1. Assign the value 57, 26, 16, calculated as Cα extents along the principal axes in Å, for residues 153-216 alone, to the correct structure from 1, 2.
2. Have a look at 1, 2 and say which one yields 3.6 for distance in nm of label points 7 Å out along Cα→Cβ at positions 33 and 265, as calculated.
3. When helix-only ellipticity at 222 nm (-39500 (n - 2.57) for each DSSP H run of 4 or more, over all residues; to 500) is calculated, the result is -8000; to which of the structures 1, 2 does this value belong?
Structure 1
Amino acid sequence: MTKAIRFDKAGGPEVMKWVDVDVGAPGKGEIRVKHHAVGLNFIDVYFRTGLYPMPLPGGLGMEAAGEVTAVGEGVTQFKPGDRVAYASRPPGAYAQERVMSADYVVKLPDSIGYEDAASIMLQGLTAQYLLRRTYRVKAGDTVLIHAAAGGVGLLACQWAKALGATVIGTVGSDEKAELAKAHGCDHPIVYTRENFTQRVREITNGAGVPVVYDSIGKDTYIASLDCLAPLGLFVSFGNSSGPLPPLDSSELAGRGSLYFTRPTLFSYIAKRSDLDAMAAELFDVVSSGKVKTNVRQRYSLSDAARAHEELEARKTTGSTIFLP
């Protein structure tokens, strides 16, 4: 039997159980994938706790990399033995093997290993759309990236630096500041002892930044708005500290006609052509060495509860993967 993480009620890490599952054969438009590595992301916590509701009982996990073991009717782009990776709904990647739609799966180039792929599909594609589509970073920009030592943060810092931007990042400790600096962050700010709004204004000579990339949410929202230049863009792509309060448009108007967006990866990859183009650009920047992967924690998939505890306690840096 194949093993997988399942849970039947929302709650803490203890609700996750390592159980036997019957995977079955792929149906029309589906493939069966044997996972070699599975990614851990904060969105998994949101589903586990019920912040993002989902049908239960169910599985967790949005990204993985592995090998195709079978294809269903109508699937022509994949064959057994193909090396593939994905970032996709519905959750279910916390499994040794699964059946899923072929629509959100991409082939891996030889230059990208399974562990690296599992660490960059969700986080790397997120960095891609943030920097190349939501706000297209260009040489000479100064950008603010919260959680700069996290999985998305380390990738985004490197990528923004490679695009010619000056990168400001917030982190929670001196150790994380050094890590962010080693990955392209020009000005790491330790938010536990520094006022990041004040520091951003100092770094930009009072001008502010054209864009803030914020995955923290409630704790940083208003202070982030105060970092923006007039007509600047606040990008809320996560809420690890809790959901944002209801949007008050006067908060945007009074700070210089600011823009606000709440993007999700799954909107950006809804079209197959967009997914292919985004993945190709991601694989290219990683293969070229401009952006280096950051797998810094590895856990057995059966130990998912401990991994969640350490992620929520902010004990992790960079990317975390499970080995099935």
Structure 2
Amino acid sequence: MIILSKEVVVTGGAGFIGSNLVRHLVSKGIKVKVIDNLSSGNINNINDLINKGLVNFFKIDLKHISPYDLKNLFQESGVVYHLAANPEVKVSVINPQVHFYENVVATFNVLEACRLADVNVLVFTSSSTVYGDAKKLPTPENYHPLIPISMYGAAKLASENLIITYSKLYGFKALILRLANIVGPYQTHGVIVDFIRKLRQNPRILEILGDGTQRKSYLHVYDLLSAIDVALNYILKSSNNFEIFNVGNNDWVTVKEIADIVVSEMGLSNVKYVFKPGTKDGRGWVGDVKFMLLDIGKITSIGWRPRYSSATAIRLAVRALLGKNYE
């Protein structure tokens, strides 16, 4: 079994999921190095931890840095949590080059630095979008063929393949987590944020991308943190070089149901919904997966369960974004 140091690296640690992970790790007495270019992350998410000396922050753009320079930051770190990425799926359709550099090239540089620094474990946050329009729902990890329908999903799948190959060639362990839609504190993008912004501008009308019947699984970020802990503990004890886990919920909700929750939590009534399908079959935009539900049997078999349902996770996330009491 690998014995890990009390120091780790989190790329993208000033972003939504990253800052929640950093706080979680610090609460366990772990020293954290955060790498972020602040293109979508916010230093204010972790500034208090930096000021207390619990986190060392490095403003670095992973798509431009030499792996040899990055190696120096990775040394003495038992785990590298690689979360840095451009999270906007819609952007990948309009400007695919962004996702190639910010997701694929950045991941390659991280992998090279892991190789050079003899890192023990890499944890990578992948995405349910690698499955594309899966014909089997819930979708298990061994589903094939993997045919992403967005450049975001393609970039995540390319990164997965790089990680698996590096893990096999160079001997470090790799944990790949294919995430459902994650929601919670510090969230800056996604349907919930979009709805709140629009309703603040006009509380009488809500424009909804798609026909409202899109149905997907949502997971609260706090449930994700516990899943990361369980999966990491598993792979540390495993003889396998890499593991892939779906991390999502047992249920799913429609976009219209999300709108209803946001409207309710904002104390609004008589809001008119205006649906704006981006495709003939009612998706929000070209490249949007209309139905997503992951089979989480593999990770639940090793002892993890989501605490919150999709609807509850969304409601709690809305409350956090509105500055309400968490529960």
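1. It must be structure 2, since only it matches.
2. The correct label is 2.
3. Numbers: 1: -8000; 2: -11000.
Only structure 1 yields this read-out.
Bear in mind these aren't lab numbers, they're just calculated from the coordinates by the rules spelled out. As the structure is a prediction and not an experimental result, all values here were calculated from the model. Cβ atoms are built from the backbone, for glycine too; each structure is taken alone.
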